[in-house]
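Next come the structures, one after another.
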Structure 1
Amino acid sequence: MRILKTYARLFVADLDTALPIYQQLVGAAPDLRVGFEAAELAAIGDFLLIAGPPEAVDGYRATIGPAIVDDLDELVEVLTAAGATLTGGPFHGPTGRLAYLDHPDGTNVEYVEWTASIRERILG
């Protein structure tokens, strides 16, 4: 089990307004832009921009990540054996499978195992 990529989560008022500056900073277009429930997410470089009404995005504020992993089941097994607690999932989202785990130090992390097509498109 490996972590393949991590993102810095940023909360923005509007993706269309925020994306141009991040495109300039990163020098590329977003790798991914998806809706998830009432939120909109865009992955660009090592940033994950999240926009939407408070009720749609506030749940993300208490977590770190996402960290993209190659095997979510193995990750859950390894972390729970080390004392972590599964607090959500695994379940399916628009980019693959995800789970939330509270680490023994109290940090809540979102882990995602991308679908094969998204993994190939973003990581090659």
Structure 2
Amino acid sequence: MGHSSYHKLPRELTHEEEQILQRLLTAVEFPGRPTLLEQAARARVSGECTCGCRSIELRVPDSVRKAEVKRRIPVEAEAEDQDHRTMHCLLHVVDGWIAELEIYRDDSKAIGRLPAPERLCVMSLDEDV
């Protein structure tokens, strides 16, 4: 992932990034979710993609507990961009720590605007139904 100079890093999540992360962590149940919510509250952006996607690398302080998740991507979501192409939002967890919020379009073109959280269709392979 390339790093941009748009924001001084590390930085706080933007309001839109924070809303997407919260939606991913609250829409469905999955293993490790409560701990990931704790991590998300303390997360800071440590890197940004420069290819036109809106992916961000995340870091959390060591004082937060590790999450017990079953897979690297415990939760993901889809939404339509302004031109009706599908956008994907994936939360990456590495060794129990939130590591990346990956946001990209099916066609790899630049994302015009981040989706409104309520438009995200959230799913987890580990969802407790």
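A few remarks follow.
- Winner on distance in nm of label points 7 Å out along Cα→Cβ at positions 27 and 91 once structures 1, 2 are ranked, highest first: 1
- For Rg/Rh (Cα atoms, Kirkwood Rh) computed as 0.97, the structure of 1, 2 it came from: 1
- Label whose coordinates, when FRET efficiency 1/(1 + (r/R0)^6) of positions 59 and 107 (r between Cβ atoms, R0 = 35 Å, to 0.05) is calculated, return 1.00 (choices 1, 2): 1
- Each of the structures 1, 2 was assessed by relative contact order in percent (Cα under 8 Å, 6 or more apart); the largest value belongs to 2.
- Computed 23, 16, 9 for semi-axes √(5λ) of the Cα gyration tensor in Å, for residues 35-82 alone - originating structure among 1, 2: 2
- Parent structure of the calculated result -5000, given that helix-only ellipticity at 222 nm (-39500 (n - 2.57) for each DSSP H run of 4 or more, over all residues; to 500) is the read-out and 1, 2 the choices: 2
Laboratory data are not the source of any read-out in this text; all were calculated from the coordinates shown. A quick note: this is a predicted structure, and the numbers were derived from the prediction, not measured. Cβ atoms are built from the backbone, for glycine too; each structure is taken alone.
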